[in-house]
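What follows are several structures.
Derivation of every value follows stated rules applied to the coordinates shown; laboratory data play no part. Note that this is a predicted model, so its numbers are computed, not measured. Cβ atoms are built from the backbone, for glycine too; each structure is taken alone.
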Structure I
Amino acid sequence: MKYKITTLILIAALAVALSVPVAAVSKVSFPGTSKAPDPTGRYTITWADSSPHELFFKAIKKGNQQHFLSFTRHVDVFWSPDGNAFAVTDWGGSDYSDAVIYLPEEINKPINLKDALKKTFGGLPEIERNHHVYFEVLDWATPEILTFKVHGYGDFNPDGFEKVFDFNLKDGKINRKQ
């Protein structure tokens, strides 16, 4: 009897575990891995271990590979759920990082989130007057909405600051979340 109850509990636990959806991994870090395919299998990003490091974009059907970014430390790549865009956090230095969005069809026209933020809100003192400012991609809220944060510290904010924003790919607008 004890064996049957244990078996039933294990079967029930397995059924529950299998019914829970597994979240897709959205962040891929370089160095640390060799490639980051998009969720649809149309594109891939590969890393070359050089000095500086290099990232290449490849459209699988076309077969062409194109250099799009050189970096010195490490980067995080986030594919949008539909594979129509990807965002990169470039941890370029101990006092800064940049966040950029790329569209596969316009790989040579990246959208710099610092520039987009300045265009939307003007010069924010937290960004302009601190000496440690980090732009960091958090994740894609939807295929068109990228959530990112800006945080840091310095003379203007000695105790630090953090602001979270959404960037809309459709209209290029930024909304502040907090």
Structure II
Amino acid sequence: MYKNKKSALDLSINTIVIVVIAITILGLALYFTRNVFTTIGDDFFIVNEQLKSQIETALSQSDEPLYFPVTDIQVNKGDSKTFSLGIRNKNDATLRYGVIITSDKDQYGNPFSIDGWFQYVDKERSIPPTENHIGTIKLIMPKDVSSGSYLLTLEVIDNGKSPPDNIYASKDFFIVVTS
């Protein structure tokens, strides 16, 4: 009878030790997971502030109203890439603008459609005189696009003017689609 009490006591002590170890491991796992994601989030905002600062500097040092340093984009079918752009209002009045991306020709001189290739804010925005706006454009390359080179144009449209004088700034760039 005395032996059963000792077994029960050993079982209780083993259970308590296992529970303490499990709680300790769970706590450490939660601590490390929280630190990993907090660090990633902090770096994300630091990079965004650095990028914003670089774009602001490039716009202030340049006489150009559009900062879009991309000229040749290499992308695989089904992949996506994000690009930054900056727009500077060089006018004396508020600039009401929109951004559009148009397709020109592929490497063989054929017209092509870019429906679904880009995500960006396409509604009208405004910039006070001498101010800048910084935004992003996301390229999402469909899987069914043929490999090759495509010429596109990014245009900033001044909504206060009539065509053909409404193009405030523009930039041609290539997308090279690989497998």
Check your understanding: distance in nm of label points 7 Å out along Cα→Cβ at positions 72 and 160 computed as 3.8: which structure among I, II?
Key -> II
Review point. Computing distance in nm of label points 7 Å out along Cα→Cβ at positions 64 and 80 gives 2.6 for which of I, II?
Key: II
Revision key, fill the gap. Taking distance in nm of label points 7 Å out along Cα→Cβ at positions 136 and 168 for each of I, II, the highest value is that of structure I
Exercise for review: Tell me which of I, II gives 24 when you compute relative contact order in percent (Cα under 8 Å, 6 or more apart).
Suggested key: II
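Hey, P(r) over Cα pairs in 10 Å bins from 0, in percent, for residues 48-103 alone derived from one of I, II reads 17, 44, 31, 7, 1; which structure?
So the calculation was done on II.
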Exercise for review: Out of I, II, choose the structure whose coordinates give helix-only ellipticity at 222 nm (-39500 (n - 2.57) for each DSSP H run of 4 or more, over all residues; to 500) equal to -12500 when calculated.
Suggested key: II
Revision key, fill the gap. Computing P(r) over Cα pairs in 10 Å bins from 0, in percent for each of I, II, the value 8, 25, 23, 15, 8, 6, 6, 5, 3, 1, 0 comes from structure II
